[in-house]
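Each in structure tokens, the structures are laid out below.
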Structure P
Amino acid sequence: MNFDQALVAFEKGIVDGQENPISLIIPYKLWAVHNYITLWRYSINPLILAVSAKTWTTLSPEDRNVVRQAGSLVMELQKEEARDAPSKAAKMIELLRDMYGMEVLQPSRVELDVFRRQTRSVHTKWVEEIGRTLVTRVETIVESGK
């Protein structure tokens, strides 16, 4: 479901929950359609920037270079923002609770461990599919945000 469809589904009560970074709640006014936020310490997947082959072939070499440079800059900024998010979360959470009336739920270490055990097969699948090295890097990023 694309995000525009999801927003309509939230408003109509067709979909009663979603998963997104905290930073999207205010600009997309998700606080107006959701009363709860659960902070369960997951990892953000950095944005993948892509250009269709059809469009790419219409660009001049100079324009392709500009797109590559702009893309590199934007991707670096996006990664920095994603990795800094845990340190900025406290202020955002306070705002969501105090200004927008969201109830903030923070699962305990025990609850998170139960969740991890229940979803272990997903973890194993990704280790097999993308490799232990990449999974370990993501886990390190998540752990460093604690």
Structure Q
Amino acid sequence: MPGTQPIKAENNTHLAILRYFERNYPDHFLLSQPIGTDAPLDWLYSRRVIANYTNSGFGEPDLPDHFERIVSVGVRQSIEAYLSDSAISYVFDADHATLAFPLTIMKLLCKKLVMKGLHVELERIRFLRMVAFKDRRGPMSKLQPLLF
């Protein structure tokens, strides 16, 4: 906010943001249920640590357990199911939360940005369409509306 000073956070950037969210939005639905036996943001953070430090290089055919269900269903099909899931039935399911939880956050943030009148630049939209929001079969059309 204008006129305020930054406050030094404890922890690293990722963990500081998660703790900030927990402190400032304790009643948010994303904090309403555990994933497995962990608080949802702790579960998500531990998967980030696994991906970045413990198992940073996927050794095919070995896949981290938290991706097995998503891959068996199909990544594209999973994304489509998660984005159209108004009952948030996948968000707290350990078999799906690795992808469903961040996609739900992305959906919420994009909605807020649009409500505030902020839009993604056309050049970035083109980039995401051509590079980030596609797989071997082409663009993932369910992801693209998040940007508009």
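Could you figure out which one of P, Q the value 2, 7, 13, 15, 16, 17, 14, 8, 5, 2, 1, 0 for P(r) over Cα pairs in 5 Å bins from 0, in percent was computed from? Please report the intermediate quantities before stating the final value.
Details: P: 2, 7, 13, 15, 16, 17, 14, 8, 5, 2, 1, 0; Q: 2, 8, 14, 18, 20, 18, 13, 5, 2, 0, 0.
Among P, Q, the structure yielding 2, 7, 13, 15, 16, 17, 14, 8, 5, 2, 1, 0 for P(r) over Cα pairs in 5 Å bins from 0, in percent is P.
Which of P, Q yields 1.5 for distance in nm of label points 7 Å out along Cα→Cβ at positions 30 and 70, as computed?
Values: P: 2.7; Q: 1.5.
Corresponding structure: Q.
Computing helix-only ellipticity at 222 nm (-39500 (n - 2.57) for each DSSP H run of 4 or more, over all residues; to 500) gives -19500 for which of P, Q? Don't skip to the answer; put the middle values down first.
Numbers: P: -19500; Q: -13000.
Structure of origin is P.
By the measure relative contact order in percent (Cα under 8 Å, 6 or more apart), tell me the structure among P, Q with the highest figure.
Values: P: 34; Q: 18.
Going through P, Q one by one, relative contact order in percent (Cα under 8 Å, 6 or more apart) peaks for structure P.
Bear in mind these aren't lab numbers, they're just calculated from the coordinates by the rules spelled out. The structure presented is a predicted model; accordingly, all values stated were derived computationally and were not measured. Cβ atoms are built from the backbone, for glycine too; each structure is taken alone.
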